[in-house]
Every structure is written in C-alpha cells, then in structure tokens.
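The data blocks that follow each hold one structure.
Computed from the coordinates by the stated procedures, all read-outs in this text should not be read as laboratory data. None of these values were measured; they are calculated from a predicted model. Cβ atoms are built from the backbone, for glycine too; each structure is taken alone.
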Structure I
Amino acid sequence: MIGYFKSQEVSIGDVSLNYNLSNIILRNGIAISHDIPFDVLNRPLKGEVFIINTNFSGSPMYISNYTEAGFDFATPVTIGPIRYDSFKLGASYTFAENYDGFKANFGFKF
C-alpha cells in the first residue's frame, strides 16, 4: 500500500499550527490464515499470523520505519460468494529503533 500525506494549517482563535509535513508512506506485509477445526458459538474459527513493515519518506519523522508482528482469531461468515470476519480478537507487537509497543485488538462486523 502506498499513500501520500501532507499536513494542513489549523487555526483556532489566536493559535495557529502548521507542521509543514509531507510524506510518502509505504506499507508492505504478509499474512497467513488457516481455518481451525474448532467452533466458537457454533461458528467456525480462523487463525491468522502477520508481519507488516511501514516506511516513511519525505519530512523527517521521529520513527522512519516500524514493523508490526501479530496474530488474531476470527469467526468468518460466508454469504453467497462473500466471506468476511464477523468477530476478531488478536494482539500484535510493534518495534522500531527507540520504540516498542504492544496492542490488543477486538473487532465486530455486523
């Protein structure tokens, strides 16, 4: 995935902020998922592991790139030719130079 981001000036009363940032962001990764022979609330279960790298180019940033590695479990729903993850629960670890972070996530589509 590639994106271009540019900051805009924001003014509130006498306060004006403009960071003058302009960056191209590249996000690349790989994910492997597989059905698990286990049911949750009478729905099938799917497991996924992933690793994603994100790079910033352009204006100097505190972190120029970071990597996120994680896993999640989901309950896929199939309606005709469409399959999507209805409920998702997972965790990931993000690391970069001078940065480490852990994230737990939960999602529900209806």
Structure II
Amino acid sequence: MRYDEKFKIKVAKAYSEIGNAAAVAKKFDVPVWSIYRWGKLYGQGGAGALKEKSRKPKTQPLKMDDKTERLVVATWFNTSANRNYSSVSRILHKQGIKVSSVTVKTIIYRRLDLWS
C-alpha cells in the first residue's frame, strides 16, 4: 500500500516522539518496517526525505543513438555463419561498442519492424 507524504511525516514525528515503533505501527495501522524506514529517513533528511520519488527511469533503457543502431543492424546482416544476438554483441564488443545481446535483439526487432 502507498501512503501520502503528509501521513508519512505524521507517523515519523509520532515515532520520534514516542520512540516505540510497535506502538506507532499499531496506532496508525502501518507495518513496523515502514515505521523504521520512515523514521530513519525523517531523522536523516527531515520531511523532504519522505517525498514520493519517481519510479520512472531517468534514461530510456535499450535506446541508443541512430548511428550505433545502424551499426548493430549492419553487423547483423554482415555476420553470416552462426548469426545470433550474442555473436553480434561479441563482434561489436571487439570494436569497442558495449551492446548486450538483449539490446541487439531489441534493436533488430525495432529496426526491422518484427514486433508486428
């Protein structure tokens, strides 16, 4: 369950005043581990530390610049014997381009429109 910032602050203040996590947990009907975590955060950074943080990634995973993606596709087509995502990844690693086999697969599927 998610709790809003005001509620967390109220609970953390109660914990800092009472000092007994079990009693505060019972009073507010919150798991004890939440009391400990919120109390620690509140003690270290005040009310600002209890703000809801974004769960969205700060970068786009598996998204590369166009030039690198073109190189992945070109390597895919230029590799004839035993072509697979891992072999393309290894070839690119030897050229100094760090691309995982999963990323190779994603780029190939996206660029060749294989998702449809």
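Structure data summary
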| quantity | calculated |
| --- | --- |
| Mean count of other Cβ atoms within 10 Å over residues 64-71 derived as 15.6 - corresponding label from I, II | I |
| For P(r) over Cα pairs in 10 Å bins from 0, in percent computed as 12, 29, 27, 20, 9, 2, 0, the structure of I, II it came from | I |
| At a computed -18500 (helix-only ellipticity at 222 nm (-39500 (n - 2.57) for each DSSP H run of 4 or more, over all residues; to 500)), which of I, II | II |
| Among I, II, which structure scores highest (criterion: mean count of other Cβ atoms within 10 Å over residues 24-31) | II |
| Identity of the structure behind 86 (criterion: volume of the Cα convex hull per residue in Å³, for residues 32-71 alone, calculated), options I, II | I |
